[in-house]
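Each structure below is given as structure tokens.
Values in this text are rule-based calculations from the coordinates and carry no lab data. None of these values were measured; they are calculated from a predicted model. Cβ atoms are built from the backbone, for glycine too; each structure is taken alone.
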Structure P
Amino acid sequence: MDTTIFFYTGTGNSLWTARKIAEHSANTELIPLVLRNETAVGSDSPRVGLVFPVHMWGLPRRVLDFITRLKADPAAYYFAVAVNAGQVAATLLQLKTLLKKKGADLNSGFSLCMPSNYIPWGGAIAVEKQQALFNASREKIKSIAEIIRNREIRAPEQGPLLQNFFLSALYKLGSPRIPQMDKSFRVDEKCTGCGICEKICPARNIALMEGKPAWQNHCEQCLACIQWCPAEAIQYGKNTAAKKRYHHPEIKLPDMLN
């Protein structure tokens, strides 16, 4: 393969992004970042990419685990796309630092603004606004793919300096608490026991008990469970019942389960 892209997705934004990059790149393999384990990971491709969502203004725990296990190739061209809702902050700088510790470099890093899936702070935005973001992302992805093909060196994209400092501090404080944040999930009377939440959770953090989901305290806050529940029976805290759900309209449930 000329290019290997590892991706992590909860509601489909990152999967869609990885697919669009692959459409503009010959001989590209897409590999999901699934269960965490002790196995070393790597690729023989001359171009290796990471596509992932920004979690709490920094790298998701799953990406941190991936970098820990990465067999880095100093000769490979590493790139990353951080999918976010408008505040990439210092996420890509964080990734560049970690790759350097592995003997590699982040040769280019891009911020891609997509609709937010963080329902505790608000439901899905209007379809017209979603489409505007998708259209802008398509155009940027064309440029990203060309940069990758040419192995161009680009500084990681980042937010304003003061914002980076403040949001990075919040990330350091909040990130260790993420696994326990599933205590705010609950299921209401609309639950049918279909089991989609259990199947779609990339962290395998949900188990059905007496036909209802129970969270196991190793959450990654991807929010796949609440956003893909067909009955909208999963809630987070007290204020999500009336909020519109979101997952990328071009990504379907079988794409996620596969």
Structure Q
Amino acid sequence: MNPKRKKKPVIGVFKFASCDGCQLSLLDAEDELLAVAGEVEIAYFPEASRAMRGGPYDLALVEGSITTHHDAERIQDVRRKSKTLITIGACATSGGIQALRNWKDVGDFIRMVYPSPQFISTLKLSTPIAEHVPVDFELRGCPINKHQLIELIAATLAGRKPNIPTYSVCVECKRKGNVCVAVARGVACMGPVTQAGCGALCPSYDRGCYGCYGPMETPNTHSLSAQFRILGQSEAEICRDFRSFNAWAWQFRRASEESERT
């Protein structure tokens, strides 16, 4: 081995409770992924390879929420072996769509779904990774934006701050020249409180934003709820607006619970 050869950073990609969509976003990067793969050693990535190393890792990308006792233990092990840990996607950053169970008795779901519920062991809550271990950066989205992921990996390996926007989807709408669906058509839209990253996909097709990227940096959820009432939405509908892919993010959780109590 040439002693002058620079050692490649070692990356591990880990999955917890999720649909795998954010990992697939990395594989969908295609040409960009080839460039990244040439600069790093992907040592652990079950979605893409059978060759897996047990660590340590310079960078860990973690998808999925914590929903079982086993996963709560496993994420501790991943954190110990990783110099930098980044969570990717709504499940890892806010509990995901499965966090909707957090307002119900998970035992009721188990009894309805499984013929032998006594064999099922799970936690009462679906929680983000940051509630269990320190997280160095959160990349939002359901699924994540592959270009943001490549930027994040490149920035992390270069030791610089990643260029990931924290402003709202409304900024993306303005840049695309979209007519505001809330103002022009009276459509309930989560765009004012949702972080940018999707390119204002839904509003570009005359549909309200669903909040896939979670809360933006300073979301005024109270004001948006008031606007939804002006548009004629019921408290139950407002509650559902905030309970989707990022329901357990504390800003959205607070807004939905305020509507539920009203």
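The table below lists the values:
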| item | result |
| --- | --- |
| Value 33, 18, 14, calculated as Cα extents along the principal axes in Å, for residues 163-210 alone, assigned to which of P, Q | Q |
| Structures P, Q, by Kirkwood radius over Cα pairs in Å, for residues 27-74 alone: label with the highest value | Q |
| Identity of the structure behind 1.09 (criterion: Cα Rg over 2.2 N^0.38 Å, calculated), options P, Q | Q |
| When FRET efficiency 1/(1 + (r/R0)^6) of positions 91 and 139 (r between Cβ atoms, R0 = 25 Å, to 0.05) is computed for each of P, Q, the largest belongs to | Q |
| Parent structure of the calculated result 17, given that relative contact order in percent (Cα under 8 Å, 6 or more apart) is the read-out and P, Q the choices | Q |
